[in-house]
Structure 1
Amino acid sequence: MQEAVETAFDRNTTAEEIASQCDLTGKNIIITGANSGLGLESARVLGAAGASITLAVRNIEAGAQAVAELEKQTGLRNFQASALDLASKDSIHAFASRYLQANNHLDVLLSNAGIMGVQEAYIDGLESQMAVNFLGHFLLSALLAPLLKSTPDSRVVTLTSIAHRLADVDFDDFNFEKTPYHPMLAYGRSKTATALLAVALDERLAPFGVTSLAVHPGVIHETGLNRSMDEKTISMIAARADGSEKSVETGSATSVWAVTSEALRGKGGLYLEDCQVAELRDNPDFRTGVLPHALSPEAANRLWAQAEQWLSHSYDLS
């Protein structure tokens, strides 16, 4: 668990510095939430390295604009946008169906999209941040698993957050029926859940050569992810970051490292940050590292079963 691997990169490395050392010609990569922020920068540098990039976006017009911007920046035509609303099971099924019909391999699913700090809301009876950040990516990963399994050395990279320190998953109170709702508490629970999704996917897909990894990108204020938060909460996060904020260029680097690093081949289930394997901590006061509850195989399997119950469908993946 959390065994270090060799890396020449650190928290100051940019995504472009990593991707520029790679030839990704022939690779197919899906990036959710790729029309802005970390997803857009990841798409730019991975596409510039030769990969065929599908920008899976909720707003297809914004996606088309992002594709045009990427083509202008790179001079390449290996970007396409496809509609995906992670809050809608129908949209997720439709996206996966289109992709499976049009492609014979999938090298990387980069589950980058997310919502943060939103006011209390529910999607099909489930708290919205858990629904979008975790359950939407759970379903997408499960539906694309056949293509990932048939593609040599494929990867699933799921974004989590240092916010997993705010809360473990509460299996007895997903919808805050016993606890007063707080946007950041809900966000923390959802980001623990996405880390556990990476663990659960690794257990199920590693036998087929698929590497599943969780990535904390860092604290980045340029992404627009905090647009639903009030100024007090934003100020609190900035104070806790204490000058450790990253740019979009450095914030997307760990995702790109997870996608491309040969040192991580076959070493799934890890939580990564700062282009390193994060240290396992037992003290939430540290500004780096991962707490054990975000890596628990037992919790990961319990959450998988809960997701199947929410979706009224079993996803074996074997």
Structure 2
Amino acid sequence: MTKTVGDRCRFRPPAEGATVVWEVTNYCNLSCKHCLSDSSPQIPRSSDLSTTRFLDAVREMTSSGVTEFYLTGGEPFARDDLVDIIAAIDPNVAEVYVNTNGYFITQEIADALSGTALRRITVSVDGHNRESQALVRHKPTSFDRAIVGVERLLAAGVPVRVSHVAHPGNVDHVAEFCAQMALLGVEALVINSVFPAGRAARHPELALTAERKQELFDELTELQAKYKQLGMQIDHSLGKPQPSDVEGCPAGQSVFFVAPNGDLATCSWLYKLDQDRFRLGNLEEASFTELRAGVEAMMRPVRELATACPLPVLSLPVISS
């Protein structure tokens, strides 16, 4: 069988150990147009893993070589126990990274996160003002809460990265946004484009044309040089692929995914593509080690299709729906 050279892997697993990307809940206080998880305030939380089972699974994973946890959602801080979960993870064993919209970050939460296994928190800010943010996040107050959340985290000494998704409604203000983040004191900034999955698949108007992506890439390259203190990352979808030390597809080897209900999969993207096909099992029913034993049988046919990320080969019918 002829293999296709797949896309560049979006994950950066550790040189040793493994990464678990964990959607701790699918509930979110916002209902953003570009949400990959299709999260909203209407999502019930009844199927989310309990605190006890969550921490049991974390212990199983770290004893099996997992060294990084990326906690996302939905909105992770909608879980009242998130700070306790992070605090329970031994910083000498594993590192924790969190993606949030910043809405629920109080100073008390920011202070409690300091000194834990948390190595970085990424706050999503998709506008340079309230009106711009509301184009995709609907709530104008989400901009104010995100900025205040960043300020509180920085004041507590928590490393912060800001994530910004460019679309036709905000792309003309990217220079203004970068200047704002530099003034805020942010030390890491990543600029992405909309990926057509989840709710974003129903909003094709959020996609940038190839020509506009190239123009943005050129502008961001100049802004990188101007605002070196931002440590700006430009997602490879906006221009030329950037160097990667990830060879092949790490799914099920150094990357795993856990859904809010405890489903274990080899990769979040593959799981969202076809849950039945790429679900190893559920952490409520079996241990991480037991479920992990099914990786080889699941992934062998996938690895035969592509030498890198297989999504371009597997996903076209789903992503375009």
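Every read-out reported here was derived from the displayed coordinates using simple, explicitly stated rules and does not represent laboratory data. It should be emphasised that the depicted structure is a prediction, and the values quoted were computed from it without experimental measurement. Cβ atoms are built from the backbone, for glycine too; each structure is taken alone.
The table for this structure:
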| quantity | calculated |
| --- | --- |
| Origin of the value 1.4, where distance in nm of label points 7 Å out along Cα→Cβ at positions 83 and 155 was derived from one of 1, 2 | 2 |
| Given -9500 for helix-only ellipticity at 222 nm (-39500 (n - 2.57) for each DSSP H run of 4 or more, over all residues; to 500), calculated: source structure among 1, 2 | 2 |
| Structure (1, 2) behind the derived value 19.1, 56 of Rg and Dmax of the Cα atoms in Å | 2 |
| Given 15.0 for mean count of other Cβ atoms within 10 Å over residues 43-50, calculated: source structure among 1, 2 | 2 |
| Distance in nm of label points 7 Å out along Cα→Cβ at positions 163 and 187 from the coordinates reads 0.4; which among 1, 2 | 1 |
| Origin of the derived value 23.8 (mean count of other Cβ atoms within 10 Å over residues 19-26; candidates 1, 2) | 2 |
